[in-house]
Structure P
Amino acid sequence: MVKIKDQQSTAMQEKRPKNLTAKELNEWLNKTTEKVFLIDVREDQEIALAPFPGKVLHLPLSKSSEWINSLQKKLPTNEPIVVLCHAGVRSWNFSIWLLEQGFIETVWNLEGGIDAWSVNIDSNVPRY
């Protein structure tokens, strides 16, 4: 019984990404006082179809072998990081991985991804 409680306690202490809605991200991006560093983990063809309307670091997950060794150097040390994808699943998993690597202390995941951005913020971004 004690072992199960210890495992549960350890699991509860694991770091998890913080969720961020499209509306919250939009508000954050419109603040002039704090910069936000965006990482888009979608594939090249997804970016071509529906680009995020702002500066992002594009890290397609299928090409991780091309960027994984230099990733830590690309990440900011003094800006909040938000990760996005199509629907928020790949970005959630990548965010967990970032935290597990110890590269950063906190990361936000865009709930619903670029699709939520298109629905709630900018209908000019195509849905797919």
Structure Q
Amino acid sequence: MNKYEQIKILAAALYGAARDKKQAELEKVVDNFGLHLKGKKLMSLLPEILNELERIYFEDKNIAAVQVISKNKLNDEQLAEIIRLVQNKSGKSARLRQCQDDELIGGTIVRYEDKLLDLSIKNQLTSLKKQLANY
């Protein structure tokens, strides 16, 4: 079994065991899962297991994970517009993560599901350069 398969199996097992549990039961499940990882020397996989666990949760709850990358922090109105756009396109509710990238000249990059909406100035300049090269 490769590492990715192991991560998927562990995350699915944790999600199944933890789903719909009350607080006290949930704490016991998480404690036991941590002990299992420690005993099998798998603690190094924990960050990837948590990422997969989030992916499983979002899929189960019909949520689109949205990553917004921009040079500067976007305001609430801009973020709300991105959420509306993703909800309309995907038919899912959206959970947004905003990241700043100093490498961007300006603009915004939006990633969700398997889609990429690149509205960065760098991408726009590259497109313009290609169009001008064709003349």
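Here are the numbers for this structure:
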| item | result |
| --- | --- |
| Which of P, Q yields 21.0 [mean count of other Cβ atoms within 10 Å over residues 36-43, calculated] | P |
| For 4.2 (distance in nm of label points 7 Å out along Cα→Cβ at positions 28 and 76, calculated) the corresponding structure among P, Q | Q |
| helix-only ellipticity at 222 nm (-39500 (n - 2.57) for each DSSP H run of 4 or more, over all residues; to 500) from the coordinates reads -11500; which among P, Q | P |
| Distance in nm of label points 7 Å out along Cα→Cβ at positions 60 and 116 - structure with the largest value, from P, Q | Q |
| Of the structures P, Q, the one that 34 was derived from, the read-out being relative contact order in percent (Cα under 8 Å, 6 or more apart) | P |
| Origin of the derived value 15.8, 55 (Rg and Dmax of the Cα atoms in Å; candidates P, Q) | P |
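Rule-based calculations on the coordinates, nothing more; no lab input. Bear in mind that the values here come from a model prediction, so they are computed numbers and not experimental data. Cβ atoms are built from the backbone, for glycine too; each structure is taken alone.
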